[in-house]
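Below, each structure is written out as C-alpha cells.
Every number in this text was worked out from the coordinates using simple rules, so none of it is lab data. Every value quoted in this text rests on a predicted model; they were computed, and no experiment measured them. Cβ atoms are built from the backbone, for glycine too; each structure is taken alone.
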Structure I
Amino acid sequence: MSRITYLLTNETEPDVRLSDAMLFAALCEALGDRIEPMESGRYRAPLDPLWGRDPYRNISSRIERLTQAYEDPAVLEALGAKILPRHAVQAEMDRIARTGFGASLRNMRDPEQFVRHCARGDRFSQHETAIRSDSYDHPVLVCPNRDLEYLRRFLIVAGEVAAETPYRFCAETPTDLLRPDAWRLQAEDFMSPLTEEDPVWRDLQRGEADRLLAEYPMRSGAIDVGLRITADGEVTPHVQEVVAAPPGAFDTFYADVRAYAGSVAENLAVLEPSLADAEGPTP
C-alpha cells in the first residue's frame with residue numbers, strides 16, 4: 001500500500017510542538033497506517049506524497065506551490081496586489097500611500113518567509129534587506145497593508161473550509177490548545193488573549209474565505225482573513241495570506257484537528273491523486 005511520508009520536527013516552542021502533535025495524532029487516527037512518520041533530519045531525497053513541516057525550507061516544491069498560489073489572478077484580486085520588478089516597487093508603494101495605507105511586501109522567492117508589512121510613507125529601501133531583495137533579484141508582490149485585526153485561519157481541504165481557528169500563538173499557556181471551544185474564540189492580534197467570539201465577525205470572515213475559494217479552489221492549505229475596523233466602527237473582512245501547502249505544513253493553532261483530519265481522509269484522492277492511481281480501480 002502506498003503511504004504518505006510525514007515529517008516530524010523537534011519544535012521547541014511548546015504551543016507549536018503541542019499543536020503539531022495533536023494534528024499528527026488526529027491524522028493517524030483518521031488515516032491509520034497510510035501515514036509513515038519520518039524525523040525531518042533524516043529527509044534527504046524527494047518523496048511524494050510528503051506532508052508535515054519543512055522548518056529549514058529545504059523542499060523547493062513547497063515554495064513553488066506557495067508562489068503559484070500568490071500568482072493566481074483570484075488571489076491577487078483578493079489581496080489587491082500586483083507582482084512587480086524591484087525597480088517598480090517604490091512607485092506602487094507611493095500609489096498605495098495616496099489611498100491612505102502602507103504596503104505589504106512579499107519577495108516571490110519565498111512569499112511566506114520573506115514578507116514585510118510597512119507603514120504609510122515607508123521607503124522600499126528600508127525593507128529590502130528584511131525581504132532579501134538586496135540578495136535576490138526576484139519580483140515583489142505589493143499590496144495594501146490594511147492593519148488587520150482579529151485574524152482567523154481557515155484550513156482548506158479540496159476547495160472547502162474544513163476547520164477554522166483564531167490566529168494566535170500561546171507559548172506561555174500552551175494547554176489553551178486543549179480547550180474544545182477555543183476555535184470559536186478570537187484574539188485581537190497573534191499575542192493577545194482569547195476573548196468571546198463575535199459570530200457576525202466570524203461570518204464576515206468565513207464569507208471572504210468562501211468568495212476566494214469560489215474563484216481559487218485551493219486543494220490544500222489555509223486562508224487567513226482579518227478585519228479592518230475603522231474609527232467610526234465600520235468592519236470589513238480582507239484576505240491577508242494564502243498558504244498553499246500539504247497537511248501538517250502550516251500552523252493549525254486551535255482548530256478542531258479531528259474535523260480537519262476527517263475531511264482530509266474523505267478527500268484523500270483529491271489531495272493526493274497518486275495514491276488513488278496506485279491502488280487502481282475499485283472492483
Structure II
Amino acid sequence: MKKFRLLIFLCFFSVLASAQDNNFLLYSFKGNVSVIENKVESKAKVGKTLNNAASVKVPSGGMVTLICNEAAMFTLSKPGTYTMSRVNDSCKVSNSSLSANYVKYVWNQMTKTSGSAGSNRKAYMNTVGAVTRSINNVWIDPRLDTVNYSGGDFPLSWKSYTDAKEYEFSLYTEDNLGSPLFQKTVNKLKIPINEFSSKIKPGTYRWTAAIKGEENDVLPVFNYVSKATFDAVLNTFKAQGAAFEAPAEQAYRLAFMLEDAHYLSEAYQYYVKAATAAPDNALYRATLMSFKKDYEIK
C-alpha cells in the first residue's frame with residue numbers, strides 16, 4: 001500500500017513538473033543582452049529558443065522580451081541574470097485575442113524548420129475574406145473583400161481567366177451602385193488607389209473590375225478613413241505591445257495587426273519598416289516578399 005501511494009505521488013510530481021517545463025523564444029532585446037546555455041555565454045539573437053535550464057543576462061539599461069509556450073509575451077527590464085525556470089509565472093496569456101494570435105504566429109514562424117516564412121499569416125488572423133461566387137471572367141481575391149485606407153500607394157488588383165487586353169475599373173458610392181463615381185479603363189490587372197483617392201472623401205465605397213464591355217457583380221468594400229480614425233486604430237495597436245519592443249519588432253507586429261484589420265496600404269508600410277530596420281531578419285524579409293506577392297505589388 002505504501003509503495004502504491006509512493007507511486008501515485010511520484011506520478012503527480014512528474015506531471016506537475018512537466019506542466020511547469022516551459023519553452024521560451026527571444027522576441028526582442030535592447031543592449032548587450034546575452035544568453036547562457038550549458039555554462040556557455042553567447043550574444044542574444046532574435047528568434048533564439050530557450051529551455052527551462054537556460055538563462056538570460058540583462059545588463060544595466062538593457063531589456064529583453066520573451067515569448068513563452070507560443071501564447072504569452074513578457075519583458076525583463078531589471079539588470080540581472082534570469083534562469084528561465086524562475087520566470088514561469090510570467091507565462092500569462094494576453095486578454096487580447098489579436099495580441100495572442102500574433103504571439104502564436106511569431107512563435108510558429110521563428111521555430112518552424114520548413115515551409116515558406118511569413119506566407120501563412122492569414123491562418124493566425126481573425127478577419128478573413130468571404131468567399132465570392134460570381135460567373136464572369138474576372139476574379140477578385142477575398143483578401144480584398146474589405147479594404148480600409150487612409151493613405152499611401154497601394155493597388156486594388158484582380159485576376160483574369162482570359163487574355164483580355166483592357167479592363168474597366170469602377171468605383172461606386174454606397175448609396176448609388178448603378179452609376180460609377182469614378183471609372184477608368186486600364187491594361188493591367190490592378191489600379192493604384194492614389195489614382196482616384198483625390199476624387200473622394202472619407203466614407204464607404206464599392207468597387208469592381210471587369211473585362212471591358214462585360215460586367216462583374218462582385219462589389220468589395222472600400223473604406224476611405226480619415227487620418228484621425230487611422231491614428232486612433234494605430235495607437236490602440238501600439239498599446240497592445242510588450243513593455244519593450246525594438247523598432248523592427250514593433251513595426252512587424254503593427255504590420256501584422258494592420259493587415260488583419262484590412263489596413264493593407266498601411267500594413268505594407270510597416271512591413272517595409274520592419275525589413276529595413278532588421279535587414280538580417282529572414283522572417284521579416286520573407287514576409288515582405290510574401291505580402292507583395294499576395295497583393296500584386298511590384
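A value of 145 was computed for volume of the Cα convex hull per residue in Å³; which of I, II is the source structure? Derived from the structure labelled I.
Given structures I, II, which gives the highest value for distance in nm of label points 7 Å out along Cα→Cβ at positions 124 and 180?
Structure I gives the largest value of distance in nm of label points 7 Å out along Cα→Cβ at positions 124 and 180 among I, II.
In terms of distance in nm of label points 7 Å out along Cα→Cβ at positions 92 and 172, the structure with the greatest value among I, II is II. Computed over structures I, II, distance in nm of label points 7 Å out along Cα→Cβ at positions 28 and 100 reaches its largest value in I.
For relative contact order in percent (Cα under 8 Å, 6 or more apart), which of the structures I, II scores highest? Before the final figure, lay out the partial values.
Working: I: 23; II: 16.
Greatest value across I, II: structure I.
One of I, II was used to calculate Rg/Rh (Cα atoms, Kirkwood Rh), for residues 164-259 alone, giving 1.12; which? Only one of I, II returns 1.12 for Rg/Rh (Cα atoms, Kirkwood Rh), for residues 164-259 alone, namely II. In this comparison of I, II, the computed figure 0.40 for FRET efficiency 1/(1 + (r/R0)^6) of positions 68 and 196 (r between Cβ atoms, R0 = 35 Å, to 0.05) is attributed to I.
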